[in-house]
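See the structures that follow.
Where a number appears in this text, it was derived from the coordinates with a stated rule and is not lab data. Nothing here was measured: the structure is a model prediction, and the numbers come from that model. Cβ atoms are built from the backbone, for glycine too; each structure is taken alone.
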Structure P
Amino acid sequence: MNVTESPSHYDHLEKMTVRDLLININKEDSTVPKAVMRSMPQIEALIPEIVKQLKVGGRLFYIGAGTSGRLGILDASEIPPTFGMPHGVIIGIIAGGDGAIRRAVEFAEDDIHQAWKDMEEFQINHKDVVIGIAASGRTPYVIGGVKEARNRGLITGCIVCNRDSELAKSVTFPVEVVVGPEFVTGSTRMKAGTAQKLILNMISTTVMIQMGRVKGNKMVDMQLSNNKLVDRGVRMLMEELSIGREEAQQLLDKHGSVRKVIDFIRRDA
């Protein structure tokens, strides 16, 4: 059964007050973390495989269409500034190309061969991991991409919001997070999208921690790309090294990252 297309538990939405709409949307959204928790064993099985491949020089590809594709691109784009990981280690690809990030490209998701072609532009190889993202689990673009990747010996996973989907059957490590009918029937940008975002956050953050990109609870490799992040870096050093703001600022200016400062101090201690 395609739960993501099931009728909403609510009807006559146009007759609801603004307050009722907001309360009921929030009520539905509150069920999402519980659905994610139920899929935890599947997420837990996938992450070590990603870490293992990244440690031998592999990369992580997210492929999706529409909202799912945009969420993958969002997660991938946030990794370099947050964790200092080089660009191109985690890659988000959307059906229809980068133009589809802002504007839907009609029928782009229906080409079963295009995802692999898109990944080939990045010289995808056996060290890489491919995660297909599709709420329905029926998107040809995503299914075709993960099937070809698996056929070529790559580790494959997916994030899908229906059980027993073709997508889940096409990968080695499926993550099935069943959030139930949407508040607006079939609008998977809502609960399904929220669940996918939560799981992508969990995957990428846990992978980065496992890769040594966090010390204690701090993003010691973050890129100091604006004043807010520079200030955060200064405060990290003040707390970690028990030093004043001026000294922390000078050290950060000299070494360029929180990790490099800490390594320098520890090495000379």
Structure Q
Amino acid sequence: MEQAILQFFESIRSAALTPVAALFGFLGEGLVVGAAVILLYWLIGGRRGEELLFTVLTSASVNAMMKEGVRRPRPYAAGVVERLDLDTPLFSTRDLGDYISFPSGHAQSSLAFTSSCALTAKKRRGLVWTAALLLPLLIALSRLYFGVHYPSDLLAGMGFGLLIALFWHAVFRELYAFRYYFLGCFALVALFVLPFAPTSDMVHTSALIAGAAFFSPLASFLKYSPPKSLKRRLLRLPVGLLSVGAVYACTLLFPEGAAFSLLRWFLLAGAAIFLAELLFRILKI
């Protein structure tokens, strides 16, 4: 059945559909979702911003661990379909890792992100939920179109993304005081697994969730409530980007190696979560 579905999408490939599929594939990229999360985290602040951040970081970490544990060949690597080869500065189907098909990171991260936004929405929740489900579905279909995932990879990714979003929403509603303990547990599991699968994705996700577990409690001690004015909040974006950029520039001096890469992403998480928040308080924005 999965082969038939993939071959159907292979049969409808065209010059008109490929740019559309590439657009939705781009929207599901980890860097795009990560950028959207941190920008919203700075703008929203408070419980809603923290819940969104924890949801997406946990989803990325769980996804990386499951990919390395399952090691499922991608459809094109198994000879089921031909991969649609596309390589642009913004989106590429190359260098994906031929044996990390399950579960789909695009499907999981996008639905974790959109469902967390929908769960915390205060207005027009029906419209928000419609968009929250439609966008990840279109992203998932684009992965079938390019021949880089099985349908079951996508269903599993979307399922895990939704479950993680529901888990963190329940924590923030019922066990808010224990949220950092839960995040710390996820971080410890990721760091424990890392030596057994020291891939770049595992290093990045483990460092980011460990950084969030370490720096989020420190940021909470600042006890700063963001201003209600949207204009003032928008000033957070350049300040936050400047803080992350400055730390990243400093980490360029680090030697090559997995340990220093781990430290770099750990410090970047600290810059986005603690240093940026400290600057927001100093500047009163």
Note: semi-axes √(5λ) of the Cα gyration tensor in Å, for residues 31-190 alone at 22, 19, 16, derived from one of structures P, Q, originates from structure P
Structures P, Q compared on mean projected area of the Cα convex hull in nm²: the greatest is P
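Taking -15500 as the value of helix-only ellipticity at 222 nm (-39500 (n - 2.57) for each DSSP H run of 4 or more, over all residues; to 500) derived from one of the structures shown (P, Q), identify that structure.
P
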Matching 58 (percent of Cα pairs over 18 Å apart, for residues 15-126 alone, computed) against labels P, Q points to structure Q
Mean count of other Cβ atoms within 10 Å over residues 103-110: greatest across P, Q for structure Q
